[in-house]
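Novice: The next part holds the structures, each set out as structure tokens.
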Structure P
């Protein structure tokens, strides 16, 4: 995907930082699922620069929820782009702990598995119903495929901090069926 390489190159030339999240990051951790957009995790401090960069590539903002911005692709052959924006104090440590990954021949970065799960749990806790099943299955499969111990303090702490007790119980029941 030439667009991804061009975007990465342009972002680096402007010292814009990002992590790949969403479906591509989920796939990186072993759960293969389709994705129809590119999802980037960025610092709120870089919001204007990212908006300008995407506009340069012909992307049109169709939904701006403040911390989540969705862009329509400039043509039918391009992927839509979503930006998840967080405060620098949240972004910096997640970037620092991130891992290298390669997508479409481009070396970039993804959040550590526990950070990706935390982002998904936060989404589940605050999402509308139409996204719930996708995010729920992402969390369930990331835990299952990566053989995380659901009863471990580390995993329980993720649910307590970013999710809910109800989500923990639902995931526990679902994984017990496997």
Structure Q
């Protein structure tokens, strides 16, 4: 089971806390600037009573933007999600401002090609409250500068390719399909 699935296994714990709780932790994978790999972001806030609320994001800076997003509440759930994320990529601390900038740039780039953020992004982004996206360049697109789509196991490949053909034009994007 992926870390994204684990976050959705306890819907009763998904109520978000106030987004004005102090920032507890903000993590991003170490190689987030590599356009050929997905970016993971984890944001956690902690109340004065020790409650933890968290949001997570799976980001494709090369094409699709925010592929997955979710949120939850509870220290145990947070540790489970964090452990699952750390087991797949090296995660490093980052500022809330950098996390917000990566997400906003990914969304802008993906919208250019006809892709919207994951349906839970609107709720998950609540924990980004107070972020001031920094003025730092965020790499988007693939190694050649064009959209670079890497097919994922849950993607509707035909729909994504059709969207890229319509928005970018055939031959104006790169893709990798796993056989």
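Novice: Between P, Q, which one scores greatest on mean projected area of the Cα convex hull in nm², for residues 38-117 alone? Intermediate values should be presented prior to the final figure.
Specialist: Details: P: 5.8; Q: 5.3.
For this comparison of mean projected area of the Cα convex hull in nm², for residues 38-117 alone, the top structure is P.
Novice: Comparing relative contact order in percent (Cα under 8 Å, 6 or more apart) across P, Q, which is largest? Walk me through the intermediate numbers first.
Specialist: Numbers: P: 20; Q: 23.
Comparing P, Q, the top value of relative contact order in percent (Cα under 8 Å, 6 or more apart) belongs to Q.
Novice: I have 2.5 for distance in nm of label points 7 Å out along Cα→Cβ at positions 78 and 94, calculated from one of the structures P, Q. Which structure is it?
Specialist: On the way: P: 2.5; Q: 1.9.
Label of the source structure: P.
Novice: Identify which of structures P, Q gives the largest calculated value of mean count of other Cβ atoms within 10 Å over residues 30-37. Could you put the intermediate results ahead of the total?
Specialist: Details: P: 12.0; Q: 15.2.
Largest one: structure Q.
Novice: Still on this model: Consider the structures P, Q: one of them gives -16000 for helix-only ellipticity at 222 nm (-39500 (n - 2.57) for each DSSP H run of 4 or more, over all residues; to 500) as calculated from the coordinates. Say which. Mind showing how you got there, number by number?
Specialist: Details: P: -16000; Q: -8500.
Comparing all candidates, it corresponds to P.
Novice: While we're on this one: When FRET efficiency 1/(1 + (r/R0)^6) of positions 46 and 158 (r between Cβ atoms, R0 = 35 Å, to 0.05) is compared over structures P, Q, which one is greatest?
Specialist: Working: P: 0.85; Q: 0.20.
Result for FRET efficiency 1/(1 + (r/R0)^6) of positions 46 and 158 (r between Cβ atoms, R0 = 35 Å, to 0.05) over P, Q: largest is P.
Read the figures in this text as sums done on the coordinates, not as results from a lab. Quick caveat, the model's predicted, so the values are computed rather than measured. Cβ atoms are built from the backbone, for glycine too; each structure is taken alone.
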